[in-house]
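Multiple structures follow.
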Structure I
């Protein structure tokens, strides 16, 4: 019988050492262990004098059968299925459809990861923007260039399934038990490519540089997807576009597809020295012995919630525009998280009541991005020290923290980029968060604008069967359509939508 055990160990303990000690403490010998698997690993830093590693593990003296994930029914019909978008939702949806014997056609406006990386580098280095292949668009979605963080608010079998699938296709095994798993923007591309090759091996097709422009609709049903390379017939359509697919949102609204505005958030990227963050989190004794520390902070002291998001230990602030004439930032870190700075989105809540119309949030995002572009006029990002931001000054030189945004910077007053309540609440939030994380309000920390794409400002409405309220064979899916908030939840939603479609055609 499997039992779960929990132990704490010194921070210098390796996973192999922890495994050996857990087995010994369980009363079994190495030869008596029939099954062992880590369940969770976390850092307990509540007492800076004695920071510990906390392990949970499954152990048994028998060779236990492990749950093999989600069962997929056999289909009796072979409909034409088109998946629009090849981010996490589209990848996982396409993978499960292909495993069921269906042969989905997946279209993606951007390039494959290798060529997409060249597009991103060209934008960072030469400021030449490809509006269809960039940090937002292309194989793997926006998460490919944001550290590959897999922590999520959902739980249960969906998270376990997503993590095990990533490991199956080349992600580090420890993501299955780390409390805050990540793959890294250097490793995620190869994982994504492996998943694409599996979809193709099973009979699916992935078409890059293929942009959806409209649906072909007849007798109140979608019978095809119109692209810039021609029409693709479809019995079922999965709309798995990202949160930056503004043309799709505009088209959906004009076509009478049921959708609504939703709350989202905007703000800046904040950078500190990674060594300062680790020191604050772990203390002077243990910081050098542990991986780069992260944080997750929130404040309700002002009139709006303010929170950190997509925190990248040892990372970089990325130029992330997808439209000409707009500045957008995002965070990224590699698997080793070895950069000098830590960065995170620092965001203020935006409500539907702050804007007008279904696409009001989208237009507010665009307006802010254009304001930021106007400051530098060449995709340089507006920056300000935290000390200047809090005191109302501009232009204090960088000393301790140097901005990592690679496409140029411009000293600016960041408060003018947003409606007044955004900067006001972020100022309150910074001061409040410094009570929770010492040094968060460091006057020499850096704010870079603007972070506008943390989530979709719209939701395309669907029913309990995952189908659109407007068309029974259209399936809004993932983050862009308003049903996820990161790589893991988007991937899980892709699986759920795939299973809903498979169920329609199962024997």
Structure II
């Protein structure tokens, strides 16, 4: 007899959200995590004395309905605060962008273009409407096309009504913007290249896209939704507090979390999941298995290609990962001179596009797009573009190059930074794979592009969180509703499990 109703693989945010929804429904849940701390890529960890960092994400927030449904504030989740984006230019000028459209923001934009300052409130309103539609789409179960039953069609009909309620003009604009490039989208609103570039950097953040890439309009909406605008949401005490609250909530609901317990195999009997085998050799039975790992790792490594249909294996192998994000964390003496906010080095659209060009040819960008944040003495640099697959070098050789470029580029707009540095810790795309379990270093478990979105995620015909192995479900960033810190994919997966139970 199985001791648990559900086993969840991984203690990332989506896994913990799914586990909490299932625990709330009365299921006995066990979460198994390969590392010694929960949170997946949303972790706050120590790299040494006084060197505590938000390793991969400087901020983030779960969707508000998830926070409310799981009563996470009662379990220690602090409120997040919204911080602006500040674009830093080599001549010392700064562009401040926030959704508040306050006098400071409008004056900052107006220094580059009076017309753009006048249009900013309308653009923010449009982006918020587009994000609200995308949020509704991510909450809507996707059918397994091309065959759609009446029951599967009803949620889509309700989604269509929510789009229609935006009004015909906004509805047209939202649909039209999805396949557009961020450049094309911003050109319709703004005349300043500095403003366009800052907004375009939001579109490419975490993705292997340039602002001139088709579909980066969709990526802009997605990131705007998750970030709450162009800046980011800072969590008091670090982004790891989100996982802490989810673990506390799960334990209060009778669930269990085991750390340092890597899963090596999903066990199945006659194509039906029945348990897992750990790296230690221990086997644990459960009638339902949910994996928060990316689809490729789950299906090809934990299940294995021999147990899957050949065409499904081919589709899984074809999921586009292509990570190109690196992180450089600096411990300083505190005199770095950074203001609060998401500080970006994205002075022009062409600059960001050239940074992306380097990754296309397997090279670390010599002039990268950066997002820089400070938390006390710690300065964290989000670096794009640094491709997982280098053409001519290995990451063991390229790490020093990455660190030098990151620091020199940041110091070019932050003159006090370099002299304040005391320690450096970098995370390459290979580190993201080996330490954080992100195949090819992809934060999204599969690129957020037009042929991997909505009912095409993670692959055509498999958007319902199910797999060919009965009672094995996917709940990570690589499935519908995933990508970034939101918890949406975990919520959707839990609902699919409960519907099929």
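Please treat every number below as a calculation from the coordinates, not as lab data. Note that the structure is a prediction, hence the values are computed from the model and not measured. Cβ atoms are built from the backbone, for glycine too; each structure is taken alone.
Kindly point out which one of I, II the value 2.9 was derived from, the read-out being distance in nm of label points 7 Å out along Cα→Cβ at positions 3 and 235. Comparing all candidates, it corresponds to II.
Can you rank I, II by FRET efficiency 1/(1 + (r/R0)^6) of positions 107 and 371 (r between Cβ atoms, R0 = 25 Å, to 0.05) and just name the one with the largest value? Top value of FRET efficiency 1/(1 + (r/R0)^6) of positions 107 and 371 (r between Cβ atoms, R0 = 25 Å, to 0.05), among I, II, belongs to structure II.
Of structures I, II, which gives 24 when relative contact order in percent (Cα under 8 Å, 6 or more apart) is computed from the coordinates? Here the read-out was taken from II. helix-only ellipticity at 222 nm (-39500 (n - 2.57) for each DSSP H run of 4 or more, over all residues; to 500) computed as -9000: which structure among I, II? Source structure for this number: I.
Suppose mean count of other Cβ atoms within 10 Å over residues 99-106 works out to 15.8; of I, II, which structure was it derived from? The structure behind it is II. Which one of I, II has FRET efficiency 1/(1 + (r/R0)^6) of positions 355 and 443 (r between Cβ atoms, R0 = 25 Å, to 0.05), as calculated from the coordinates, equal to 0.90? So the calculation was done on II.
Have a look at I, II and say which one yields 19.6 for mean projected area of the Cα convex hull in nm², for residues 115-378 alone, as calculated. Traced to structure II. Given that mean count of other Cβ atoms within 10 Å over residues 35-42, derived from a single structure, equals 15.8, which label among I, II identifies that structure? Going through each structure in turn, the value belongs to I.
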